[in-house]
Structure I
């Protein structure tokens, strides 16, 4: 594979900012698991011992999300060739078989890290991989799901709690669960769903016939209200989790202000629909997701 072309593909479809968010996700789960199970977390090739498996695990999580991207490329290749012919993949600078080989190499890395962390981590990884394969083939009801965009998104978002459980299992007693795990799973599901809707809301004149959007499927106003509602529930879950971690008032204020800013931008979008305003709202939704994870890490370690 041509390395510059692969880097160009990553910049376009799997940029460093995405990798950074997935690394932060790993750090968040690890941090909460360490707070919940301190002996297990620090004794399992962990951060405190400076073991290589910590960085190894972070790369494994990024690899898992990269494979999800490749699955999407496989599913959408024909349609993307029509709508986005200038993309690196569609222009032939990289090919699907090349991306698949990278994804397979990543899967080998993931199973190796999982095996290092224990049998329960391997089992949780297999569950997550199994679900991701169902997603790849759209649960074998592709035509049914594609006509129901919200249901499509919900079924695909359930991969997030499984990834959370996979990472958690590496730093907890075998199959050990806790309220914090459920809250992290809910937070990842809600945050991911809010961002998924936010990035596919467009003003009427920006809609394209062959590209699905939630504003087209649900209606412009309903899509915006849904983003705000899902994000509000996510904020409430986040606040409850921070309370269980004995957080100070500062992260609560920061998260609240971010939500109010997002609310204000979306209200502006309702009164004056502009694509530029919606992009700003999408940025705030993604920032809310990042801040929610970073606040947990800071509360646990500082």
Structure II
């Protein structure tokens, strides 16, 4: 299933402390989060492994989930153990061996104005089957992307390291612009005109055997898959520059480019604005790191077992 296929509307969703049927997991039309984008969320993968269903880096996602709410005074009213049990319950009740998991918290229905006032914080966790975000063939063949005309907001304007629902209108604009123009995805520049990231992915560049990725000061989200790939690359002896500024022009002369993300996993980029990157195929460094990533998440190795929560 790609990112653009319909979800199967069955099973259960955990909502505010209880499991409810999928079609009954609803909220009021005057919910604050709907009108003002005042919510935070995560995207998490659970993989079908040789040791059973395993949730990848759940603790790190929970850390970011709670931290994302802080700039908005949005306090999630459930502890880590409750959210973990709820997630395991959703996977079990829906009989999911692998899944994409979506925890979300948002200001709910009580009053309507820019200030959330006394609005409650609603929390839900859903999960559904989801294959390669940009298509199975993209993992091997790579994708064509364009530089979006839309810029990424700066951290001085809106907190870029909080995974906030309303901020993804920026991602929607960039991604849909790319698809209207025949590309699979976009690359978004920051307000200075340097490379930030994709609409829902971090970006990596390979040059002369070394790896580069924009730093947090470039208005990017501190991606958990980004951190995973940096770790795997360094373990394999690569020099990783993870706090750099990458100009738009540098993309065209890169040996390799690839995206990372919980949804995108590790996806090669073969063209930027119709300029061929490297040999126009998945490069050797990308292939090695992609293979290492899937070897870990599918638990074909004992490495980094601390990254996984197993669902019995």
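Descriptive notes on the structure:
- Each of structures I, II was scored by distance in nm of label points 7 Å out along Cα→Cβ at positions 159 and 247; the highest score is held by II.
- Value -26000, calculated as helix-only ellipticity at 222 nm (-39500 (n - 2.57) for each DSSP H run of 4 or more, over all residues; to 500), assigned to which of I, II: I
Since every read-out is calculated from the coordinates, none of them should be taken as a lab result. Since the structure is predicted, the reported quantities are computational estimates derived from the model, not experimental observations. Cβ atoms are built from the backbone, for glycine too; each structure is taken alone.
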